[in-house]
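Student: These are the structures, in structure tokens.
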Structure I
């Protein structure tokens, strides 16, 4: 194991501890930003070590679930502390995560893969399984609350929230069962004899457990440093007079950095199946794990929660993303055109967030 792979997470955790203990000035902020980037790179490395040991799709599932659990914890902590002022944060973060993954991550992967390899392929059965679960999950969580009439627009009643949370857990659990047990072959990459990773010696059990621990340490550092830097982000957003929804976008971007880096690296190495497993699995986990966590907290602790998208443009962008994803991923073969479409849609999402 190269020294930097354990040194970077340790330094990042130390800087996080220092930042939590003292006032964060300019120098410490810059050091935290550098540590954040280093922790992302380290997390990608350790996730790939684990993936090489356990094989697909378990490797990508480990990273997706680990990141999402910590993302949900970060959102929950901010909602509990912020109360009513943060009632819309879960919605903004989940919506941003979907748009970042389905347009930004998928788009960059298809574009980079297309430029490097021309045409790439993946198992359409696996992608369709994920999208089939993702579309209703997103609709239950982000669209229906705007149209239900039991409570004010954008919110669910207690029973409706319990139903949405239960549906999220059930669909995500069934998808994981399909991905890892019943139809695992739908998510396995095609063997590439030119890929050196195919015949590389898998890491030892000791190295795998070490990478698992360092992966968790790196992800904690990523989310912790993101939380430390969030006041600076909020101050910058307020100073620029930008919409508050950018806070959710900023959180989603930072938390998804490890998965994005891993997905793009896989696409560049002509392992698009791994990229699709990461992207769609992360989108599903983002809803399937986060919604139940914030729903339980809302019901038990009486925390206000606004889930429904209240801007028509957001509903239109979400629907357009679903339609385009269903079309561009329908054949299992991709090239630069599909990538360009998704990247342009991601740019539109960011532009409309700045200029609503």
Structure II
């Protein structure tokens, strides 16, 4: 009886702080937005950012328990991507001419590498350590990976080789085509994932998705409240990541890294809720949910950012650099090859997780020391 009371008390405490932190983080964001706060304020902002990340994961799990898979993964991936896209467009429109010409490319490429190598590698490592062999749905994972690679090729690789644009840029007609193709492919993927072939994105028989679920009894009202708090927490995460950017820029300058590394660090911060949610699902044996989060985030990042940037380019002065460099193209190619070898069997070992993590480490190292 005492154990039950302690457990209920812990759940109530968890529920209380996860409800209080998102609005508090949003208030801090409003107070610090537009300025360059000192290190003490940045330290406090970092604490609230971490609290907002854990709150977002908690509320995403509540929503997911109510709507089921793959809708739960889609809600989190789509929510954070929409906010991220809004931040990118705002920064590009408000910046000086040409100052943020490669911001969209750097952010989208970083998101693809983080999700396809960092998140997937970490989830495979956790899942394989738990059950010796991590199992997932090969059909759904292969479909998602093929969509990611197609979007990355059309939007980030082709601009480097086209002739009508200037250097690594699309012409206006090519940008319009890439935007329409990206949006169409993303819309088609959502339809396939949630309606036409939903079973491809559900747990396999070997996936222990029926493990303990702390939010199985979430009511409709609880799910709605959690959805609102999830959005607030994600706004706070993305906004506080921007607040932290001056300190990040100073640190990047101090080690002599290129400015594109700032976008990588911000992308890491922005994707923390999805990464944590994916790892927690892998630890509970829900590998397919982890893959839905990782690959779904990559698809949303490219498929929604490029159309938004294409529309914003009407007001953006200066060049819009989308084409990747030779080193980045090599990373995209090897990620696609290794990813295909990982997902097609429908199961993976520690070795596959280690391979993806090494590719992620190579991406991070080359981002800071090109």
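No value in this document is a laboratory result; all are computed from the given coordinates. All figures in this text were calculated on a predicted structure; none of them were measured in a lab. Cβ atoms are built from the backbone, for glycine too; each structure is taken alone.
Student: Of the structures labelled I, II, one was used to calculate FRET efficiency 1/(1 + (r/R0)^6) of positions 43 and 83 (r between Cβ atoms, R0 = 25 Å, to 0.05), giving 0.60. Name it.
Tutor: Values: I: 0.20; II: 0.60.
Answer by label: II.
Student: Another one. Taking mean count of other Cβ atoms within 10 Å over residues 107-114 for each of I, II, which is largest? Please list the in-between numbers first.
Tutor: Numbers: I: 23.6; II: 26.1.
Answer by largest value of mean count of other Cβ atoms within 10 Å over residues 107-114: II.
Student: If mean count of other Cβ atoms within 10 Å over residues 123-130 is calculated from each of I, II, which structure is the one that comes out at 22.6? Present the calculation step by step, with values, prior to reporting the outcome.
Tutor: Details: I: 19.4; II: 22.6.
The structure behind it is II.
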